[in-house]
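See the structures that follow.
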Structure I
C-alpha cells in the first residue's frame, strides 16, 4: 500500500523506493522493490490509459478464459489492465473459473451458491438458464452418466448430411455412415 502511494506520488526509482520503505521497517530486499518498479513501468508503457486501440472482443474473451499461468507477460499485463479498468469483467472471469472448477470436480453442492453469486454479474443470463433446469444441471454434476457418445454420433451424422446436401438419397447416406464408423 505504501509502495503504491509512493509510486503514484511520482517516485519511480526502485532504489529510492526501497530506501523509503526500509526506513519504515520494510525487511524485503532491494531486488524485490526494483522488480516491482520495473513491472509497474512496463505496465504503464504497454497501453497508456486512453491511448491506443483496444483489442478485439474475441481476443479479450480468450485472454480472460485462459489460465493466468498460460499467458505471456504482455498478455498478463493486458489482462491486468482490463480487469483494473472493468471490475465487472474481473468478477466474470472469477465466476467462470469457479464454474469450470465446479464442473471438473463434479461439485454439485456448490451450484446453488455459484448461481447466487452469478445472478448479479455479467454471467447472469447464463446463470438464469442454468436455474431454469437446476435439477438437470445438478444431476449432471453428481451422476456418472454422460450422453457425450450419443451427441458425438449425432454431430457426425449431421456433418455427413450437410456435406452431401443435394447429392443423393438415403442409400448413399447409409453407405457413408457405415463406411466412416
Structure II
C-alpha cells in the first residue's frame, strides 16, 4: 500500500459550497457548535449534527470525531477540536493537532476529498500566517491512503492569502 501525497487547493468562500466529500468543523471538546464556522455548519446541517457531536464528547484536542452530514450534501462532518471549551484563546500547536486529526480520520473512513477552514484563527486567536504554516505543513507531511485532495477554504480573504503565500514560498511540489 503506497502512501500518497495530498493535493492542496485554496478557495475563498463558504465551506458549505466546496466540492468535497467531507468537511471539517473547527470544534471545541464539548462538541457544542456555537459561533463562527461551527455555527454556519450547524445552521445548514441541522441541530442533529451538533447532537451527534455532543454524544461523542468530550473530544480531546488532537482527536476528531465523524458525524453525518445532516441536511448538507456532504457524506460527513469531521469535528476536530482546537480548544477544550467554547471561545478560548489557544496555543498554535492546537491548530497542527486538529489538522492532523482531521486528515487521519478522513483517511481512515476512506474519504477522497476533505475541506478545511482556517483552524483556530477566529476566537482561538492564532494569526493567519501561523495557522497557514501549521496547516500546510501537516497536510504536506501526511501520507494518505485514500485522501487525495484537501481544499483549504475560508470566507476571510486574509486567511486565503496566508495559505496562498505560504504555499508559494514553500513550493507547491
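Quick note: the coordinates plus some simple rules give every number you see, no bench work behind them. Just so it is clear, the structure is predicted and the values come from calculations on it, not from any experiment. Cβ atoms are built from the backbone, for glycine too; each structure is taken alone.
As an exercise: relative contact order in percent (Cα under 8 Å, 6 or more apart), calculated from one structure in I, II, equals 11. Which structure is it?
Only structure I yields this read-out.
helix-only ellipticity at 222 nm (-39500 (n - 2.57) for each DSSP H run of 4 or more, over all residues; to 500) was computed and gave -21500; which structure, I, II, did it come from?
The read-out comes from structure I.
Supply the structure label, taken from I, II, corresponding to mean count of other Cβ atoms within 10 Å over residues 99-106 with the calculated value 24.9.
Values: I: 13.1; II: 24.9.
The read-out was computed on structure II.
Comparing distance in nm of label points 7 Å out along Cα→Cβ at positions 75 and 147 across I, II, which structure shows the greatest value?
I
Of the structures labelled I, II, one was used to calculate Cα extents along the principal axes in Å, giving 84, 40, 29. Name it. Display every interim value, and only then the final one.
Working: I: 84, 40, 29; II: 40, 36, 27.
That value comes from structure I.
Out of I, II, which one gives 29, 21, 13 for semi-axes √(5λ) of the Cα gyration tensor in Å, for residues 59-162 alone as computed from the coordinates? Provide the component values of the computation, followed by the final result.
Numbers: I: 29, 21, 13; II: 20, 16, 14.
It must be structure I, since only it matches.
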